[in-house]
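FYI, it's all coordinate maths here, none of it is from the lab. Every value quoted in this text rests on a predicted model; they were computed, and no experiment measured them. Cβ atoms are built from the backbone, for glycine too; each structure is taken alone.
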Structure P
Amino acid sequence: MVPDFRNDGYLPEGLHCATEAEITFRFGTSTKQRRRLALRLRRWIELAQRVAAHRLFVDGSFVTSNPEPNDVDAVVWLADDFVDRVSRGDSEAVELETMLLTRRPEEIFAAEDRQDWDAWVEFFSRTREADGRRKGIVEVEL
């Protein structure tokens with residue numbers, strides 16, 4: 001379960017696991033903008049599942065208390081055979097690769113191994129404010 005926001009509008013520090021339904025209910029229903037972002041996230045989750053990704057986490061203003069978030073960010077730890085799937089023309093893998101290369105729509109990034117994953121977790125666990133304080137991110141249970 002995802003904890004309550006801190007007073008600064010961010011989640012408490014850590015990687016908080018939740019199901020797609022929990023994430024959608026918690027972050028993706030209160031405004032039109034949040035519903036739009038939740039639809040994008042749902043597609044990323046679906047693609048991650050179909051290409052057998054190892055893990056996926058969500059960040060951006062989508063997982064803050066901001067009622068009108070600007071974006072949703074995500075990092076997907078790709079399956080070991082992802083490049084082979086793209087080479088074979090697997091439609092879901094090709095679609096995901098296109099999103100990863102263009103970062104459109106929104107912002108989705110790839111991790112190819114544990115080192116990449118850990119680096120992305122560290123990067124997204126800090127705010128953009130001058131103090132760079134730590135905050136929480138949400139991992140999707142695939």
Structure Q
Amino acid sequence: MTWTYTLATLATTPKDQVRLMIEDTDTTDQQLQDEEIAFFLTQEGSVSLTAARCADTLAAKYSRQADRKVGDMSLSASQRSKAYLELAARIRQQARINVAPYAGGISAGDKEANAADTDRVSPSFWVDMERNPGVANPTDRPLEGMV
């Protein structure tokens with residue numbers, strides 16, 4: 001198993017982007033291996049969702065560990081677990097905010113691309129459809145006649 005982080009390739013390396021989002025960039029405090037992040041990238045499909053999943057994984061890891069106190073010194077794994085859960089929630093919230101809505105068919109180019117798509121389901125309704133009751137939507141109908 002390996003652990004790598006390269007700041008120079010951050011813009012083009014999803015693994016390193018995930019590491020930055022979950023603050024797993026310290027070589028002396030390695031949290032997840034490259035292979036674990038690669039697995040989550042294949043499962044989630046996006047850097048943000050992968051980072052949230054990694055944070056959930058780290059929260060689970062620390063939730064299994066007990067808080068310890070020896071004299072004045074204490075180690076609070078439960079706080080780390082809680083922090084990673086909060087990080088995962090924040091990342092998911094940001095991912096939802098950054099989604100751009102798409103409304104298809106509002107430009108002539110979109111309409112042409114949709115009409116040319118042979119895998120597209122033919123529209124059930126179109127302009128002037130009531131002028132010829134019982135006639136199916138013709139596939140060669142002009143674009144401006146389709147809704």
**Request:** Have a look at P, Q and say which one yields 14.6, 42 for Rg and Dmax of the Cα atoms in Å, for residues 54-93 alone, as calculated.
**Result:** P
**Prompt:** Computing Cα extents along the principal axes in Å gives 48, 33, 26 for which of P, Q?
**Reply:** P
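Work out which structure the value -14500 belongs to, where helix-only ellipticity at 222 nm (-39500 (n - 2.57) for each DSSP H run of 4 or more, over all residues; to 500) was derived from one of P, Q.
Numbers: P: -12000; Q: -14500.
Only structure Q yields this read-out.
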**Top of P, Q by distance in nm of label points 7 Å out along Cα→Cβ at positions 62 and 78, largest first** = P
**Item:** Origin of the derived value -0.53, -1.03, -1.06 (log10 I(q)/I(0) by the Debye sum over Cα atoms at q = 0.12, 0.26, 0.27 Å⁻¹, for residues 46-117 alone; candidates P, Q)
**Value:** Q
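Taking distance in nm of label points 7 Å out along Cα→Cβ at positions 30 and 70 from the coordinates of each of P, Q, which one would give 1.9?
Details: P: 1.9; Q: 2.5.
It must be structure P, since only it matches.
Thinking of P, Q, which structure, once relative contact order in percent (Cα under 8 Å, 6 or more apart) is computed, gives back 33? Please list the in-between numbers first.
Values: P: 33; Q: 15.
The read-out was computed on structure P.
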